[in-house]
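What follows is a set of structures to go through.
FYI, it's all coordinate maths here, none of it is from the lab. This structure is a prediction, so every number in the text was calculated from the model and none was measured. Cβ atoms are built from the backbone, for glycine too; each structure is taken alone.
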Structure P
Amino acid sequence: MSYITIEKLHKKFGEITVLTEIDMQINKGEFITLLGPSGCGKSTILRILAGLTDASAGAIEIDGKNMMGVEPKKRQVGMVFQSYALFPNMTVYENVAFGLRMQKIAPAEIDNRVQEMLAIVRLTEKASSYPKELSGGQQQRVALARALIVRPKVLLLDEPLSALDAQIRKKLQVDLCHIQQQLEMTMILVTHDQEEAMAISDRIFVMNNGQIAQSGTPTEIYTRPKSEFVANFIGHYNVFTRQALEKMVGTALPVTGEKFAIRPEAIHLEQKNGEIGITGIAQHSLMSGNVIRTTFEGEGAFLMEQLHQREHKITIGQKYTCYVAKEDVVALS
């Protein structure tokens, strides 16, 4: 039985519909990501789950209990925002202990739980520091500890890492996964960063225009997008109509469908048995870390990605025939 159930969730602000027929089943201990562009409705779902925004229609259950109409403080739902919202006049210890003191927990238990939580987020040595004395990553870990210490049934994370620089963000992604697994906490993250979603999620719900475009594991979402929107949003997919792709390969396609997506890393220069050939002139290459992205122009444009290796050098202006396996030509709905 699902730990969190969302059925037919609908939300309108005046005449503007921001959520339509949202259905989700989330298991206890799962790390779920709501992924999509700004304005797609993902943060609105979090606010409705937290009780900060009322739904126009639909039903929400957490741990078998109907949440519609329940006050936020009675939902046992924690939330961490992009802004850390720490109390500047309180130490790290006092910030983390705040929720327990509001619950009038005994001082000895507060101390035990705060020390335990500071150890989990690796901030024990910063217990007496104030927020202004911490880095952005450390402040975010304090905010996370403050939300977790009250032991919520589910923790909601609204783009908590987006204000941090890339290196710190990647480190905190690892920390977040470790904490989630250690506490077996059900977490729902909102982000527009597809790499972040792929790195840390058990399952991803890709959203567009207030609806769920596709859901699945990171591997399922990445390797088998169901629509052109998902293919374009989730990576650097090449998307073709049947007519355009058949013109490029010079023959009828051995797969059904009217629109297709091909991952750029599935395209390569070495021919293997039964693969489809695509010919084009190399226009320009861009190195991104250990990956080289090359754009080709022929009967149509396509992008190829290779690992940065000496033997894979591409000469700009030269004509190449590139190849892709039939199973890597993904039909879109």
Structure Q
Amino acid sequence: MTLRFGLLGAGRIGKVHARAITGDTGARLIAVADALAEAAEAIAGQYGCEVRTIDEIEAASDIDAVVICTPTDTHADLIERFARAGKAIFCEKPVDLSLQRVKDCLAVADGAGATLMVGFNRRFDPDFVAAKAAIDAGAIGAVEMVTITSRDPGAPPYDYITRSGGIFRDMTIHDFDMARWLLGEEPETVMASASVLTDPKIGELGDYDSVNVILRTASGRQAIITNSRRATYGYDQRIEVLGSAGAVSADNTHESRTQIATAAGHVRPPLLNFFMTRYTAAYAAEIAAFIAAVRDGKTPPTTGVDGLRALALADAAVLSVSAGRAVRVTEILG
């Protein structure tokens, strides 16, 4: 079975997914839609697909699935539309910035019997997958503490910050999902601290650029997340999991594995610069997992519920900063 795709959104992440789809032998990119005609035409010209409207893709009999890469405030509406149209749906995170809107959207998707996968690409990074496999195999004993470092080389444009939902819902949300995955238990409380250290304008826009979060599960397991919008040395992405019998970690990815050692010291190549290069393999594996789930009629590895849970942790972190206290997740989820 070849899964036939429609791509909604031809921006930066749309280009990443277009490459992943066309690089998979189990998939074919049929059409792309974007509000900017030039962006859609560029992908169509590169990959040999058609430019169509969203309405045309929704009604198309030659398209089985869609990848939603449009602005966040369109995600929930598009999920509902394509669920009712009988298409399988892969949607970039988040489903929406409102927890209630996410709940309502997931109810529609479930009612339509739609396959829905939410894009948390970091779970599919080969090194993180290997670390998780070691945990599941019992190599480090029972998980006790998780440490996640995620730092961007620079902040996004100001206009993006104003519509992103803030750093916790935009950036840390990936780490919340990773923490849930690595802890093996749902966090029960969230304690967050946030500052503006890299650019005063970010604070003027109502956001933060430097945050730390501690998650705690009912059994006492903890996850510590550190985020920054400024890492002058490259895209910093690391994890470490401490267990009762040892630890497992996955370090940064560099431009190459070459090192030069002299009397002056050891020199390594720079880190990969941003998510499009750092997580190329993860995006391909993510789309492959979605294709397999649709083909085999199975639940995708990252579901709408995962999106809901990660957003709830982000909302709890926002409340924790404003209230200056630990927040129980049940206060958010109800």
Hey, mean count of other Cβ atoms within 10 Å over residues 12-19 derived from one of P, Q reads 12.8; which structure? P
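Could you figure out which one of P, Q the value 4.0 for distance in nm of label points 7 Å out along Cα→Cβ at positions 60 and 244 was computed from? Numbers along the way, then the final one.
Details: P: 4.0; Q: 5.3.
The read-out comes from structure P.
Using FRET efficiency 1/(1 + (r/R0)^6) of positions 148 and 268 (r between Cβ atoms, R0 = 35 Å, to 0.05), single out the structure from P, Q with the greatest value.
Numbers: P: 0.20; Q: 0.95.
Top value of FRET efficiency 1/(1 + (r/R0)^6) of positions 148 and 268 (r between Cβ atoms, R0 = 35 Å, to 0.05) goes to structure Q.
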Have a look at P, Q and say which one yields 5.4 for distance in nm of label points 7 Å out along Cα→Cβ at positions 116 and 228, as calculated. P
The highest value of mean count of other Cβ atoms within 10 Å over residues 44-51 among the shown structures P, Q is in P
I have 173 for volume of the Cα convex hull per residue in Å³, calculated from one of the structures P, Q. Which structure is it? P
If helix-only ellipticity at 222 nm (-39500 (n - 2.57) for each DSSP H run of 4 or more, over all residues; to 500) is calculated from each of P, Q, which structure is the one that comes out at -8500? P
